[in-house]
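Please go over the structures that come below.
What follows draws every value from the coordinates through simple rules; no lab data is involved. If you're wondering where the values come from, they're calculated on a predicted model, not measured in any experiment. Cβ atoms are built from the backbone, for glycine too; each structure is taken alone.
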Structure I
Amino acid sequence: MSLHLTSLQLDSRSSLMYDAIVVGARCAGSPTAMLLARAGHRVLLLDRASFPSDTLSTHVVHQPGVAALARWGLLDRVRASGCPPVDRVVYEVADIRITGGARGLAGQRAWYAPRRHVLDAVLVESAVAAGVEFRGGCTVRNLLRDATGRVSGVEFRHRGRTHREHAALVIGADGMRSTVARLCDAPYTVRHPRLTCAYYTYWDSVGTDMELYERQGGWVATVPTHGGASLVLAYFPQRRFDDIRADSGPAYAEQIRATAPGLAARLVGKRPLERLRGSGDQRNLFRRPAGPGWALVGDAAHHKDSITARGITDAFTQAETLVRHAGPRLVGSPPGLDRALRAYERECESLLAPGYRATLSAARLHLSEQRLSVLRAVSSDPELTSIYLDVFAGITTAEALYVPRLFTRL
């Protein structure tokens, strides 16, 4: 996929006013910029990378994210890229096997797992098509502030030159290690220790389902992506990270064999399609997501362990939430924008907290007898299976499982 982007001619002396400057152009930043531009705002989008380019990812877009792509008119482009829909999940743990599909949301029942060099390029291209001015290869060095201390723009380097641009709102969509968050002194509001480390690569002809395997101290997942390949991930307790990264290939293979022996048997005789990638830096946090003249979206505002693969979907949700609150207030008085940003902060906390708790629970890699009892009851009831997979996808919360019919089975 080639990416043809409108070039913005920048001058280091320029003080041109934008309604918003978005720093970071992946799955949080590009949708935010696109939605603001579609609402009639003038938006500058900056990123260190050029597109298409890859990044570490679990790839999965759950149904709330798929529904967002459909609302934005982008789902057909993701489908046309050759990314297959995933309609069925197979989940094996202990003596339990759960198979089925989610009830879905807004008519979307399938998961998708696009390669990030495909998905992110689609998002950037769509932002540019909406009128966003994009510049890749930029490094933000500082934030500009007015006489009251309010953030009023960014200073960044591009091709060896320093540029300064001003805007009513600077939005950090630049990931877990966000430069914008650091420069804003955005405080952490919630933090928990790292719980897992994860490694993945791609294998050919693994299957068409999303497969999840769990045991005490281990988690393995596989999901089909482009070109007949599947992403196969292995999770380990964080305490093992130093040993695993010293010899990650054998550790990855052994975790698949121990946690998902049937999957391991299907990989015998095959070779991975790409190098093994991984990370032990899976932080669990919320930052304050907004302040005077600034806001954070995506992993910059909230990051959690990748074991539930909620990052892309949550980024889409945050983008829509920020634009809904702040978009109408970008042209107007600062107090009105500040009230909108506080409303964004409150809504994000309520939207993201249930998924955060569920992710921490899964990332502890611990199987309690109570949880196994619930899973046994779910596995014997197709309707409960669909509800459970809705919970997994973030369509509903775990409370939806606790219906009278389930209690009669426990």
Structure II
Amino acid sequence: MNYIDLFAGAGGLSEGFVQNGFTPIAHVEMDMHASRTLQTRIAYHYLKRIGKGDIYRQYLCQEITREQLDSYIPDELKQSILNIEISDHTIEDIFNRIDQNLIKLGFSSVDFLIGGPPCQAYSLVGRARDPYGKENDPRNYLYRQYVKFLSYYQPKVFVFENVPGILTAGKGQLFQDVTGYMNEAGYQVEAKILNAADFGVLQNRKRVILIGWRKDLTFTYPNFKVVEHSYLVEDLLKDLPALKAGEKIMIGNYRHEYPDYLKEYDIRNEEDLLTQHISRNVNGRDREIYHLAIQEWNRNQKRIRYNQLPDNLITHRNVESFLDRFKVVCGDLAHSHTLVAHISKDGHYYIHPDEKQIRSISVREAARIQSFPDNYFFEGHRTAVFTQIGNAVPPIMAKSIAKSLKEQFLKLTESQYLEV
């Protein structure tokens, strides 16, 4: 089983497919830092598969260089990461490069196409700030590039992920156009809003998951069962060392606690190193606000409102809207609120619940909320890394989706073989 990942980001969706035994033919991603992250993850999986995981650890510990790490990786794997923007000007070159890698990997056709165009243009917040509803935003039309891949490679199944706002953008016309183009390309499609929390992710995160299959195949949208559990968000945080605002642990050790959630969902394993436990600085005024917000939640289970702050802490003229601009990631709840890419700009919406630390969540804590395993290393500076994490599909959710599709795909393949 193989797949191509478009608009791949840091690889959250791809991770779910790799963990189910799929082979990536190509990841296409225009962001340089995200592409480097994908390269690092490809190296991790390859080295683990051939029993040389110690080389990956050496890289994390900065005992070997990036060039030395890359020297262990076969060319066809390194060449599967295409750091290039998908556009009318580049698509032929992308097709050619993927075609070459398809041959090198020994495949004659593509089984799955996955990924989703950047979603900012479809977001409700994005449209609220644009009086024209972003109708002229070129990102609204990237789905047409996605459809070109469907037409060219004719994969058996595809997974198209996006924010719920895509359903209502342009009064619903945009989504009708999306599905219309996919139908014309030869695919039956169905879309549902799925919540990552229903898959075992400790985060409320709703996404549109559109699944399509070639019209000549017998396929259905999977029936996903809601995962029941009793875990809390604090299970993601309590084994990590305490940090002060601005402190960081690039390579370090965990606390002794090993929460069951981390074991059950393979977020932390015995051989893992703690990496990228990096917190951002907090100025004096924001520190006071953070402290009040933490106290208000931990003692009263209430969110602090901006217009409730002492006068000396209010600096914005607007005290009538966006009143929840300071928000605690509540450790005593079953799910965090949605993690988004804005965390790269400030941490006000993601305050750590520990009153002794008074900071926003670290890079590693954000990655855990998104369900990335601790052995997932993100390349780039802190802002770039937060952006990658905030934009990602939670790997645990992706793993469940890939597993359900794999089961149906194998049955389909078996029935076709028996018919022959």
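Structure data summary
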read-out: Of the structures I, II, the one that 40, 21, 16 was derived from, the read-out being Cα extents along the principal axes in Å, for residues 242-289 alone; value: II
read-out: Origin of the derived value 5.4 (distance in nm of label points 7 Å out along Cα→Cβ at positions 42 and 234; candidates I, II); value: I
read-out: Mean count of other Cβ atoms within 10 Å over residues 58-65 - highest-scoring structure of I, II; value: I
read-out: log10 I(q)/I(0) by the Debye sum over Cα atoms at q = 0.07 Å⁻¹, for residues 162-361 alone from the coordinates reads -0.27; which among I, II; value: I
read-out: Structure from which 1.4 was derived, distance in nm of label points 7 Å out along Cα→Cβ at positions 226 and 394, options I, II; value: II
